[in-house]
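Alright, structures below, take your time with them.
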Structure I
Amino acid sequence: MTSRLLLLASLFSSSVILRAQAIYTVPAGREPVHVGNKFLYLRDTARTLTLAEALKSRDWQPVKNEIPNFDVTKDVIWGKISLTCTETGDWYLGLQPSSFNRIMFFQKRGAEQWTETSMGNTVPLSAKKLPLNEIMVNLDLRPGDTTILMFRLQDYYPMQLDFSIGKADSFLGFLQDLNMYNGLCYGVMLMMLIYNFYLFFTQKERIYIYYVLYIFGNGIFTMVFNGNYMYLPGFLKPVVLFDPIIFPAAFGVFLTLFTIELFRGFLPGSFVKMLYAFMAVVSFDVVLAPIDIHIAFDVIRILGLLLGIVSLAAGVIAYRKGSPSAMFFLIGFGAYLGSLIYIILSGPLLPITSFNLKAVVTGGAIESVFLSFAQGDKLKFLQVEKEKAQHEALVQVQKNETLIREQNLVLEHKVRERTAELAEKNKEVTDSIHYAKRIQGTLLADQELLHKYIPDHFIIFKPKDIVSGDFYWAAYRENQQNASDSGTFYLAVCDSTGHGVPGAFMSLLNISFLNEAVAEKDIATPSEAFDYVRTHLINSISRDGGRDGMDGILLAMTTEKNTDTISCSYTASNNNPVLISGNEIILLPADKMPVGQWENMSSFTLNKRTLKKGDMLYLFTDGFADQFGGPEGKKFKNKQLKDKLLAVSQKPLAEQKKELEDTFEIWKGGLEQVDDVCVIGIRV
């Protein structure tokens, strides 16, 4: 008798619990309906309840919010709803976001047995009825019958539960639109990542790799947060499951490094130290995650809030100090923070729309674009400042030179009045320099030798002063094995350190070492000749750490008798030879180091090239390209020089020389020549 009473009491209590929750009739419609506030919820703080024990519990509670939010918790959350429908259909319960690792669903219709379904990141795609990453549970609903649906959820992700019910076709259109939109935003982020990865390899600026790693961490974090775990590369999935903090932490660390680099020179030292301390705490949280993931999630959320505050503060500080990149930074970061705030306020203060699931990825895409704009604007700003400083320096130099000339005129007048002796001495000095010019001229390449081995050529030689640091040198060396068949013709076009008298002294020293290398030491290859000259320059004049030397090109052409073949080898120091073959212009490679003391002291490269009849080869120093002039007083630059060489390459050599000289003089205008100029053109 007692056992019967207990059984009746148990059945009565269960029926009271189930009847306490009204049966929700699913409306027939084209769009899924939100049912988060139709569930009753139960917190299992001990995390031990079974399905039967949960059913008997008297602690079930309703919620008012359409999207219940249980935040990050160690508790097990149970949910329960009684459902019926008015028409037959393929009904589904959907849950967003789909970022949970595992959620268990239990349902029974009428007096049937309970059925169990598991969904989430750890459930294989093959075990799901629909091949989707989204959490979608097929409901056993029939008109007139009551189906009880329950779920059990234990996870470390924030438990914001947006449940909705609808027919399969009503979900598919929405999910296709959502996935297409997410794919577009991820595509934008991927494009920014690839583009900046390319810039890192070409520009060698570390700000680009910080940006790439920030985008990578942000992209992975956003994909997991939005429930796109299924689309991650296979090798990343175990990493996410083992330590889900690592990618949001990477997002924060590399964004902080990017911010420091972007605003270098605009942020106070104490503020930068605080940012480094922030990164240290974030790194510690990554280590903490495998030990206690819930504490780690609480910490990372606080750090995320701090990241938002300090990043905005950094942007504001830099903007107030005049950083042109700060506005793009504030817009991009503001968009991302705005998306997070939008999600937090949706439900309590703002209406819930389909944009809720797109907000984070939208903010991430906008942020990635505007932060890329920010770093591009910074580089543009630095370039403009550099050119401005160069222009101001040029103007100041011109003013100084004008002032000096005026003062010299006054002094010369006084000198002429007071003493003719000083004028005579000045004449002697000038005559000495002119005599030095004649001496230097005898050391330049012999015209007869040039006409013999390169009959079709022109030379433009314009020293800035009376004597020049630029020089051109030539020599011929018979084939030591068979002098009657072939020989090697050497031609050098070089720019010694300095110009005027100091440059002339350097040019004499450089010519002497070239002669010594080829004529006395019997060095055959241009690369070995440059190595020889560099060694002797360092031993002669750079033992105290000075960096005097030269930039230049040394060319060796071997002429085979009774053939039209010309084999060319060369070594180039900083200055690139230009070859024009047909209508194609080829910038031949050069070593980025001078012939002299430098950080890089590796051997010079020997380059080889076969020249065809009719090719034009140009050797030149930097004086032509560095000349200021034109309507805005800017440099002529190498690109404009190469375009000009291509334009005149098919003309006779005399016309080429005249047109290049006229171009130089027109560009220079009334400005002073800034450097020695030497250009040699050779038609093969």
Structure II
Amino acid sequence: MKKTLRCIKLILILLLFPAAISAQGLITGTVTQADTGDPLPGANIIVKGTSTGTTSDFDGNFTLNVDSFPVTIVISSVGFTTQEISVDSAQSINVALQEGLALDEVIITGNRSRPRTILDSPVPIDNIGVEELKNTGQPTVDKMLTYKVPSFNSTNQTISDATAHFDPADLRGLGPSRTLVLVNGKRKNQSALVYINDTPGKGEVGVDLKSIPAAAIERIEVLRDGASAQYGSDAIAGVINMILKKGVDMTSVNVRSGVTTEGDGFYYGADLNTSIDIGENGGYLNFTVGYYDQEETNRAGEPGGDGLFGVIFGDDDILNGTLPWLQENPDLGMTIGQPQIKKTDIFFNVGIPFKNGKGEFYTFGGLVYRKGKSFALYRAPYWIPDEFNLLHEAGTEYQGFQPTFETDVRDNNNTVGVKFVVEGFNVDVSGTYGRNAVDYFVNESINLDLGPISPTSFDVGAYSFDNLIGNIDFSRAFGDVNVAFGAEIKNERFNSIAGQPESYIGGGVQSFPGLQPANEVAATRDNYGVYADLSWEPTEEFLIGGAVRYEDFSDFGDNTSWKVAGRYTLGDDQGAIRASYSTGFRAPSLHQIYLSNIQTLVSGGTVSNQGTFNNVDPVIREGLGVPQLTAETSDNITAGITYKPVSNLSLSADFYHVKVDDRVLFTG
């Protein structure tokens, strides 16, 4: 009997062994453009419902390992209609994609495991291609997004010192500090500037979005939902992820120019983007270089009378504009508008596959150098005198002066990493360094307290901020369950450097008294974070997921954030009903904790030099009883629906409610 059983087992093994062999296999093929027949590099080829996938090489060829048959393969590419193909066995297939709107394009932001689309994602995401950005006609990425994403805002600021050179930007009106910016999924460094003028985002810190050239970008994914449980601090309002170009079919050179309808603000720019193959397995080096030059605009108007100094001096001639100088200068001598900008940028993106396409070494980054000039409040002759003829020739009638506020901005970042597979887990290990620095200069101005020895050009100080970040991320699909987890460690530094003594002696230079030695600071801090992310699809229509993240900061303590989200798809990929709830947090930036300075501000019906005290100053902590800054926390609810009535049209409607506690503000 035992011998008979052994024979049956042997027969079953012999019968099932070929089936087991055939249940695994290799799918190869070529992806082309249907209208031209040309190869389509960079197309996504993914096993539907899993995170298993690959991309086509420069000849459109691909190789995909699958665990079992039959499978459904999803083929997609930016600007082409997505296709699904059922494959029953190891074979070679040819796919021709039709041009179309990229409504179903795979997105990666807000999801660390299985690929999603903007239609079936459990949270609202916008996926914006580079052509859509260029079609806005705007010269910089921040302005392009303003015209494409309804919940995103960035506007030019004037008569606002360095703020005029950065332009605060935010999502959902929650301020620049609460939007996390990523490049290729890696955290972008903040700028060195705190917005302390009376502008949007006063008292906050953001990312310098002018430091990322549109020519280097393939697409931008905008997650309009709280994501602190996945990405850590700053993601209360959402996440902006800028995906850089990889391999491109051809070198592109763009030259652009424009001018306002008023005849000012002339700008011109040029950029080049190209790529070269590295090896024979789809490796690439993408390179972008660009230059941009922008002249100022002036929308000062002609009020005639000076309502500010007419009241301060109690002079009706100034107030009503009957003073001879005001009659000759009804615009009060002002220049109010966008600043002058000259910008040069270099960006690169490199990927080198290894282990037969199962691993990749990558590096990307860039350097941006930008010079700017904006204008301060005009010093009319009835306000500031020039007794020593420093700004006008002796014997000529003194007309006053308008100081210029000028900046040298350097922003650089670089990420180096490697992706590979270990025991079925997709592993991504990376290191990122980013720095933003700005030097301030005031020209066409004087320091009254220095009398005849006052310079007319001043170095008024500098700020810099940099961070060093290490990340390790794991993800894997276990059937209908997707698991992701990882860790991050980060070091941040903020430095403030004093200006030349002539800029701050006495009352300081007119328009922006220089940073003093007492304002100098070299602050650092460290933090680490760990996270876990889990999603489950019990059916093809239903998805539920959650995430939790723990962060610990060396200067104020720790925080735990969590998130749950769900989605139910409608019909045959026609849309979805979705909802999420999350908690979030934002660590106060080093700038907000340690920055102090003196500025000339207009407020309360007068002009005066006003001081900004930092959070560690005894005047603030002991005198006014202001406690140590700690993390902001938030609760975020989002619910909505997506619907695609026809192939080239999708609709979405989302409700959101965000509550922020312990918000860090600039007060005075």
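Any read-out appearing in this document is the output of simple, stated calculations on the displayed coordinates, not a laboratory observation. Everything numeric here is computed off the predicted structure, so don't read it as measured data. Cβ atoms are built from the backbone, for glycine too; each structure is taken alone.
Overview of results
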| read-out | value |
| --- | --- |
| Identity of the structure behind 4.4 (criterion: distance in nm of label points 7 Å out along Cα→Cβ at positions 37 and 413, calculated), options I, II | II |
| Which of I, II yields 1.51 [Cα Rg over 2.2 N^0.38 Å, calculated] | I |
| For 8.2 (distance in nm of label points 7 Å out along Cα→Cβ at positions 317 and 477, calculated) the corresponding structure among I, II | II |
| Structure with the greatest value (metric distance in nm of label points 7 Å out along Cα→Cβ at positions 125 and 637, set I, II) | I |
| With helix-only ellipticity at 222 nm (-39500 (n - 2.57) for each DSSP H run of 4 or more, over all residues; to 500) derived as -16000, matching label from I, II | I |
